[in-house]
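**Q** Some structures to go through are shown next.
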Structure P
Amino acid sequence: MTATLPEGFRLQACDVVDSTNARALAAARAGDPGKLWVTGREQTAGRGRRGRTWSSPRGNLYASLLLVDRAAPSQANGTVSLVAAVALDQALIDVAGPAAATRMALKWPNDILCDGRKVAGILVEAEDSGEGRYAVAIGIGVNCRSHPTVDGMQPAGDLAALGLGIDPEVLFARLAERMAAEIDRWDGGRNFAAIRDRWLKRAAGLGAAVRVMLADGEAEGTFETVDATGRMIVRKPDGSRMVVSSGDASVRLSRGDR
């Protein structure tokens, strides 16, 4: 994979890689200063949220962006996945055409839906790489030409099957530009409010019923909003509000939500 990247960003392009996130974090441990993209045409040990395997055959997009700074990893984890989602959503629309915007939506915390099916996922992993340097790997997988049979709580799909033929290399080039712009806007979390506003405008299921899978069980309610730290706010049937910082959500989409 080749691409002209925005100024200051670098690319490590692999044919076959175990995991682009693992490779990015390994680079941080070796002293990499960050703003490094790692891509692979195929992953042998791709992973998703909660330790799930991410099916990684050729034909799809697998890319991770390494950021290294002194922001606390909890802050980065809470907001940077929404930054990546906004950037990826816009890149997909740029490549697929403006009509695709009505078919795509952002599902909390880190998925892209097309016609209600998950076509892309984002996995953010952070670790202390020593001497106050925190490494954040933003892993992005897009089902361009194939998709797994089952992917968590949301039905999966791929762009080709949905009538949107997108070349992963073309998509990556546009994603790199959009990510650079949104990272600048985010400003290390200091301007997350602007990202939050952009995310909410594209959110799936606002005001709709939602089921959330938590570490200790499930909860249902109405998806109200995302707060100033990126957490999902759910109104429970008894009227109380539940703050969800980590979990899987399944939204029940109507035609107007797509």
Structure Q
Amino acid sequence: MGPQSLAALHQLQLVETHLRSLRELLRRKERGLHQYRSRIKQLEEQLLARKDEIKHRQSQAAQLELQFKTHEVAIGKLRTHLNSAKNNKEYSVILTQLNTERADNSKLEERILQELSAVDEMKATLGELQQQLVSQAEVLAEQDKIISVDREQLQGQIDELEQQRQSVARQVPPTDLAVFQRVADRNDGEALAKIIQPSSGQSEYICNGCNMTIPAETVNALLTRDELQQCHICGRILYLEGDIHAKK
């Protein structure tokens, strides 16, 4: 791999890293907006569900009130019959029916009060949900304005870097460029790794990308052959820093 190609790969690495950083920053900002939109959607769904529940409980209360009125009519009739009972046996039978109707109506009245109380409580929470929805919508609108400016600025920087990347990429042989892109995609943009020699004078070499040992044959190939050498563990394109500066 010639010095010009190696230098271009390093320049390409810098541009690639910056590009990915800006794209990730833009994605994070968009995710922030998405979270606000999701919260608003959640509140809208809760609001709709609460309204439906209120309608359902009101309908139940209305049905119970209708039953209550029906029982009241029956109680009135039983009272009339009770006053006109002809004997103790008839009186006892009517009184039992009357007491049963009264007990049933007492239970109905209690259930009606429970339903109406639940409706009042849900209406109170309905107001709270509506206020939260308004508040979140205001925050979303404000954040959307801010991020719109950031988005425009970031996209402008990304467009410039993409043009710069294309320019630098033209200095790299197509086969080397294909390797670079494949390795960069696999390693979150980090396609190159420096070879480190922990102890001078010893033939021990380590990949700075994965901290695994590099065979001496790979280092010799890097020094003597005009072709890319990759780490056999992480696949990153290897280089010797001193060799870069010496050959430029």
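Values quoted throughout were computed directly from the atomic coordinates according to the rules given, and no laboratory measurement underlies them. Quantities reported herein were computed from a predicted structural model and do not represent experimental measurements. Cβ atoms are built from the backbone, for glycine too; each structure is taken alone.
**Q** The value 1.1 for distance in nm of label points 7 Å out along Cα→Cβ at positions 166 and 182 was derived from one model only; which of P, Q is it? Walk me through the numbers before you get to the answer.
**A** Working: P: 1.1; Q: 2.5.
It was calculated from structure P.
**Q** So relative contact order in percent (Cα under 8 Å, 6 or more apart), computed for just one structure, reads 18; which one of P, Q is that?
**A** P
**Q** To test your reading of the models, identify which of P, Q gives 85, 23, 12 for semi-axes √(5λ) of the Cα gyration tensor in Å when calculated.
**A** Details: P: 27, 22, 17; Q: 85, 23, 12.
That value comes from structure Q.
**Q** Next up: Quick check: -28500 is what I get for helix-only ellipticity at 222 nm (-39500 (n - 2.57) for each DSSP H run of 4 or more, over all residues; to 500), calculated from one of P, Q. Which structure matches? Spell out each step's value before the answer.
**A** Numbers: P: -8000; Q: -28500.
This value belongs to structure Q.
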